[in-house]
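In what follows, structures are represented as structure tokens.
Nothing in this text is a laboratory measurement; each read-out follows from the coordinates by a stated rule. Nothing here was measured: the structure is a model prediction, and the numbers come from that model. Cβ atoms are built from the backbone, for glycine too; each structure is taken alone.
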Structure I
């Protein structure tokens, strides 16, 4: 659906069937997140598909930096549109990317202890242009090639438990294009 000739928030983030709420403070935010989380866990009993995300609107950059920056794991924030996409974190999601992380670390250890050659970024927030985004896990080499900035991870992992294929593809495109790889 296009509203006034522009994409809706759901289309922008590639997250259909996602509820959007106006941000009314931390207490309201927590209440909405808890309710959406419980609704998401009940999704198998519903006939209607549920999103693994929530969209919050009307969050200016100052509010974002104060209320969210360190205390929450947002997926994507677009300051110019005052939109925040929050991923509902489930046990299955966390287990999936943490197990993958353990496998990567184990393999690097077996490869002449290359684990000492990587710098784990984890879910550190990366800002590019008008978007602030977090991967589930990310890494870069400890010693970068000459001229390469340390801003961008070399590997970014997005776990797809709560994400559609379209959302994962959009996330991959963002990481590749914004980092200058493509």
Structure II
């Protein structure tokens, strides 16, 4: 899979341990818009997807997470690689730990029917909902996030991937 970009904070020289948590995310395009998960509480957008479980293939994690977060069923035969974002930085939770994450992005198509979401407690508390949004609007929102429990790198990552999609002509 091609490397889209790296996000290396270079702030981890003193780290003694490594925590790696990879993720897989779906890119679902429809009529000039992109399917995104919107946090009503913190006013940000993220691509549907999430953590890859132990021994799970990234494509399977993307299918599972997309269904849980959005209610959309990915058509397995439609999955195509877009690329990955490699992230490395000192952990937000442990100053002695280095956080590493490969974020795999896949183009895919989905079934027409939307099923109920199956959100984790924190996702439900944040009011995660499915939005088909203009990518420029999602970038604008993510650039303006003021308050959230997440590292701002997540918002930057999603905005940069959206900008790459725009630059590569996926939204004409």
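Taking 5.4 as the value of distance in nm of label points 7 Å out along Cα→Cβ at positions 62 and 110 derived from one of the structures shown (I, II), identify that structure. Clearly, the read-out refers to I. So distance in nm of label points 7 Å out along Cα→Cβ at positions 14 and 126, computed for just one structure, reads 1.4; which one of I, II is that? Source structure for this number: I.
A value of 2.6 was derived for distance in nm of label points 7 Å out along Cα→Cβ at positions 78 and 102; which structure in I, II was it taken from? Please list the in-between numbers first.
Numbers: I: 3.7; II: 2.6.
Comparing all candidates, it corresponds to II.
Upon calculation of helix-only ellipticity at 222 nm (-39500 (n - 2.57) for each DSSP H run of 4 or more, over all residues; to 500) from the atomic coordinates, which of the structures I, II produces -7500? Structure of origin is II.
Can you spot which of I, II the value 1.3 was calculated from, given it is distance in nm of label points 7 Å out along Cα→Cβ at positions 38 and 134? Mind dumping the intermediate values first?
Values: I: 2.4; II: 1.3.
Clearly, the read-out refers to II.
A value of 17.6, 57 for Rg and Dmax of the Cα atoms in Å, calculated from one of I, II, originates in structure I. If distance in nm of label points 7 Å out along Cα→Cβ at positions 30 and 142 comes out at 2.0 when worked out from the coordinates, which of I, II was used? Going through each structure in turn, the value belongs to II. Here the criterion is relative contact order in percent (Cα under 8 Å, 6 or more apart), and among I, II the highest value is seen for II.
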